[in-house]
1. For Rg/Rh (Cα atoms, Kirkwood Rh), for residues 165-204 alone, which of the structures I, II scores highest?
2. A value of 23 was computed for relative contact order in percent (Cα under 8 Å, 6 or more apart); which of I, II is the source structure?
Structure I
Amino acid sequence: MAVRSSSELSGPLSNQRPKIGITVSPRREAAYYDTFKRAVENAGGEAVTLQSGRDSLPDVDGLLLPGGWDVDPALYGEVAEKAVGPIDRALDDTELTLFRQARDKQIPVLGICRGQQVINVAMGGSLIQHLEDHDVRVHGRKHLAHTIEVDPESELGRAAGETSIRVNSLHHQAVRSLAPGLHQTAKGQDGTVEGLESDDGLIVAVQCHPEELTGDLPWAKSLFERFVARARTREKSKG
């Protein structure tokens, strides 16, 4: 799938609001997902919540896998270390199922933090179960903790318009071995995988939390707008 230029993806929003499915867990407070929904809606999409436990993907034009708790290490063949936090296996199973259905239907996917990790596991990769000094939410969810280097030809690079950006850091896990069909698009100063995309361009994922930054940083707003634009293109193709 060819990557479209910024001008092709950032033109005037039409009246069409593509449906973006967002996976949610009843074990988390509903307010946790509000920022993800607002980011989608402000970018021109219609947020559709997909509750944990469902086994089929509804008629949506894009799928957003948001942040959240740790992915069960058993899903990538490992035993949980002591540092692993809460696990919601029902959500893990739901997201893996819906993601694979999205791939079969060639639906654009955006992964954020845990979402990036779920994507990597779903496609056969593994995770680092614990990273020191990465979860710095004590400073607030918008705190720009460190700099990452970005591939200018990637979706994140096109959204940013530069090769080095500051990001917030709210995680203690990250990609270890990259799954087949994915390539790294951003890295931290310590080598952490901070972004990835699929070779066909339908999957875009980041380790940081751009949904918290859309009102402050143009690249974060653009990342969501470009995702919704890809979903809108798919919606038009159905008509």
Structure II
Amino acid sequence: MKSILLSLLLVSATGAYAGHHENEGTTDGAFITMMVQSDDPMAYIDALKSNSSAFEATGSTNAGFCLTRSGHEHPGQMFIWNAFNSLEEAMQAPLKYDPMLSPDAALSSLRRVKYAVTWKPIKPFKLAPGYERMIRVEVAPDNVAKFVAGMEATERAVEKAGHDLNIGVFVGIGGGKHEASTLHMRAVFRTAADFGKVLDEYYGGASFGAPWDEAFGYVTRIASDYIQECEQVYAAQ
């Protein structure tokens, strides 16, 4: 992961993901992430907001960005996501638009492509961008189901304590050496303040910390850990 400075995240999802941030969680669909490097991430974001041709070319239903706020491997690290209806559609997306072969001039001047990877959600996840913690973890295959169950229990416990939390767990497909052995865990809060409140309570001994700690007992290695601010910038008509 040393080379990741900016990622373009292509999210594949069911109709529950399409067109609206608030929805029920689902394990349908998949993610395709394309890692890129940008020297001017804000300009890149502005370009994505004003030019939806790449999103339209792939057939994505939704798209947005996540700007890294903590844990940077390089200034300006972030990722952009796009939503699709199925794994079948996600696998065809790079054939419709491959920035490594035919880059959009308006975007290629603002970033350099690193690599791409497809992600399959293995825990129900709703598309509702916010202030998010993204952790890549290694978990033994026999313990993956236990880790996912722990994340589900954590989500329920935090919500029972009066907070809004949306946790996703994803397995990588075709991520090369970068993502071959990791799960992608994402904890989504509405705002930075909401995230901070939950952390204050966690470190203060809140009971919802128990399922989180138990789940991470199955983690053999944390490969990366970021705080990111995320936003949707595109929805198909």
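Where a number appears in this text, it was derived from the coordinates with a stated rule and is not lab data. What you see is a predicted model; the values in this text were computed from it and never measured.
1. Structure II gives the largest value of Rg/Rh (Cα atoms, Kirkwood Rh), for residues 165-204 alone among I, II.
2. Comparing all candidates, it corresponds to I.
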